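Peer 1: Below, each structure is written out as structure tokens.
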Structure 1
């Protein structure tokens, strides 16, 4: 039975802006799999056998590299390991970089999020930092409450702007 998805969570890899992860036949997901393995992440054996058997640890479902390429990590029906307390009902999307992304990445993100939103129409689209605890209980998660700055941009602003690249967040751009 498919998982009930109520969140699509956008992340960043906290790697240097503009530095492509894919190289020497490895995808960005392959590289992040090594990072996640070193941090103690692991996938369930049945999930590994069913989807992307070379990836034993990656927590994300998708990774968008600087050239706009999309690599898959976990299967959509597999619980991710990308945002503590929210993994059971979410899909994790990671953009390579920290706070500025290439136009190709922005285009890939728009395309992927539109497809995921069509598949999961009731899911909220948020950034990892948007799921930080509201420590002062005022109904708003402010920057001083963020556990992480990930994904390095305000997802709500990006959505309100029609999923257009945000000013100041385009690598080599305005």
Structure 2
């Protein structure tokens, strides 16, 4: 399960129930920063089977002390990274290739609140789940579910979920 930009409790008093349901079902929760309050990190650690996350630009000293700027893990033969900011939309693939393609197969990022799923020229998969609490200029708040594995096309099968959408 992929999350970013939860901005709790500034943007929402709670994460949506369906997000918590997905957290509790997931083998791994990946959070790409802007938690805002360390209590959310505590609760995600408690309610998830495993958690991989990084800090974002809205995260203060307590979260920065507990989380890296870039988190990394190998999952089912896939080298995964998690970072909050990747800069402007224009040129993102080129910049991320230069920064990460040598060491990673998949990069989850946040910051924009805009869902994103592309593959760079070097083959690095870029995913942004949007935000489950702050849609900004998007029609819906969102999160992603993913099945990650070296044998899958693009190293992951991904579904974008719109909060409140059933079916």
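Here, each number is a calculation from the coordinates, and none is a lab measurement. As the structure is a prediction and not an experimental result, all values here were calculated from the model. Cβ atoms are built from the backbone, for glycine too; each structure is taken alone.
Peer 1: Suppose you compute relative contact order in percent (Cα under 8 Å, 6 or more apart) for every structure in 1, 2: which one lands on 28?
Peer 2: 1
Peer 1: To test your reading of the models, identify which of 1, 2 gives 15.2 for mean count of other Cβ atoms within 10 Å over residues 48-55 when calculated.
Peer 2: Answer by label: 1.
Peer 1: Going by mean count of other Cβ atoms within 10 Å over residues 64-71, which of structures 1, 2 comes out largest?
Peer 2: Of structures 1, 2, the maximum of mean count of other Cβ atoms within 10 Å over residues 64-71 occurs in 1.
Peer 1: Comparing distance in nm of label points 7 Å out along Cα→Cβ at positions 16 and 144 across 1, 2, which structure shows the greatest value?
Peer 2: Top value of distance in nm of label points 7 Å out along Cα→Cβ at positions 16 and 144 goes to structure 1.
Peer 1: Compute Kirkwood radius over Cα pairs in Å, for residues 24-95 alone for each of 1, 2 and report the one that scores greatest.
Peer 2: 2
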